[in-house]
Structure formats: C-alpha cells, structure tokens
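In what follows, structures are represented as structure tokens.
No value in this document is a laboratory result; all are computed from the given coordinates. Predicted, not measured: the structure shown is a model, and the values here were computed from it. Cβ atoms are built from the backbone, for glycine too; each structure is taken alone.
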Structure I
Amino acid sequence: MKKEYDFSNGRRGALIPQTGKTRISIYIEDGLLEEFRNRSDACGYGYQDMMDEAFRNYLHGCGQPVDAETLRRILREEIARARWPEAQRGPTGENEQQ
C-alpha cells in the first residue's frame, strides 16, 4: 500500500454508473414491506421488482385526470338521470342498472 495517493484526477460517485434505476429513501409501512418480502420469497422474484411492478400497474390504471369538459358532460348525464328516472329504463321498460 502506498503512503500517499493522488486523488487530484479523482471523481466522486459510483465507479460504475447504473442506468434504469435511481436509489432513493422512502418510508414504507412495516406490514406492507413484509408482505412484499413474503410474496417475493414465495415466488422467487425480488421484492423491489414486485414493488416496481405494483407502482407501474397503479400508474397505468389511473389514467389522466378528468378535464372540465368531461366533468360537465358527466354531471349533465347524472343530473338528467336524477331528474327523470324513466331515462334509466331500457327499451323493455326494465331498469338498465343492475
């Protein structure tokens, strides 16, 4: 081992840069984390990968927020149904909503 090292050309950070994932610190409920770990042990899949998949599925399922035009259309339809219950009936006279 040398007595002195020259770090004048050194750079901070990881020697091998990682791509695709970023290290962060977050707080997860103990029970939730334990459940991910138990499920990952049962299927042989990493718990962090399972969490990534759960986040991804949640984001794909959320869709975009409702814009003002869509909200107005939905409100008009719901108000019309509340005022005129017969509008909810189908062609046979039965209620369409089950």
Structure II
Amino acid sequence: MRIDVQAPYSISEPLQELIEEKVKKLLVFYDRIQSAKVYLRDEIHRTNHKETRKVEIELALPGSTLYADAAAENFEKAVSNAAEKMRRQIRKLKTQQSDLH
C-alpha cells in the first residue's frame, strides 16, 4: 500500500512514523487497501480563535473510496482519532459486503 502524506510544511519524523503505523494498521481490518492519502492542516476557529490540527485520511479500495477526518489540539491525537473513524468505516463496509454474499 502506498501512503501519501500532504502538509503545507515539513512534518517531523516521529509524526511521519505515527501516520504510517496507524494507516498500515488498517490493513489488519481490510487487506485490499490500494493506497492512502493523509492531509494535515491547521485550522483557526472563527468564534474562539483557537487553533486546531486537522487530519484527513482517504483510502482507495477496489470500487470505492473511504474518507475520515478528525481535529484535535495536536496532530498525534487527530491522526489516532481519524484512524479510529476509518477503522469503524472499514468494519461497516466489511459487514455490508458479507451480508451481500
């Protein structure tokens, strides 16, 4: 599986390793993942002017694409939360596919 990480700045090596670890772990739940795109960005909320870190994960599967995002005060938490959302989506997809067969 190919993992493409995109950010408007360079990311640290530990963060890169965490992203790869979390995304590769998704292969345990669905081994037909073709590629993954991970987008990192900072967001500032208009109401309280707090800065949050947002992570978006997009997985390319045969015949479909899954998407999950999460925001947190740091990228590590956001990556973990987005990966957990993606894991739930994969489990739901597998359940739907097994119900069809």
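Can you tell which of I, II yields 1.00 when FRET efficiency 1/(1 + (r/R0)^6) of positions 6 and 22 (r between Cβ atoms, R0 = 30 Å, to 0.05) is derived from it? Before the final figure, lay out the partial values.
Numbers: I: 0.45; II: 1.00.
The value was obtained from structure II.
From I, II, which structure was Rg and Dmax of the Cα atoms in Å = 14.5, 50 calculated on? Display every interim value, and only then the final one.
Details: I: 27.7, 94; II: 14.5, 50.
Clearly, the read-out refers to II.
Out of I, II, choose the structure whose coordinates give helix-only ellipticity at 222 nm (-39500 (n - 2.57) for each DSSP H run of 4 or more, over all residues; to 500) equal to -15500 when calculated.
Values: I: -15500; II: -13000.
So the calculation was done on I.
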**Q.** Answer label among I, II for the case where mean count of other Cβ atoms within 10 Å over residues 14-21, calculated from the coordinates, equals 6.1
**A.** I
Q. With mean count of other Cβ atoms within 10 Å over residues 38-45 computed per structure, which member of I, II shows the largest figure?
A. II
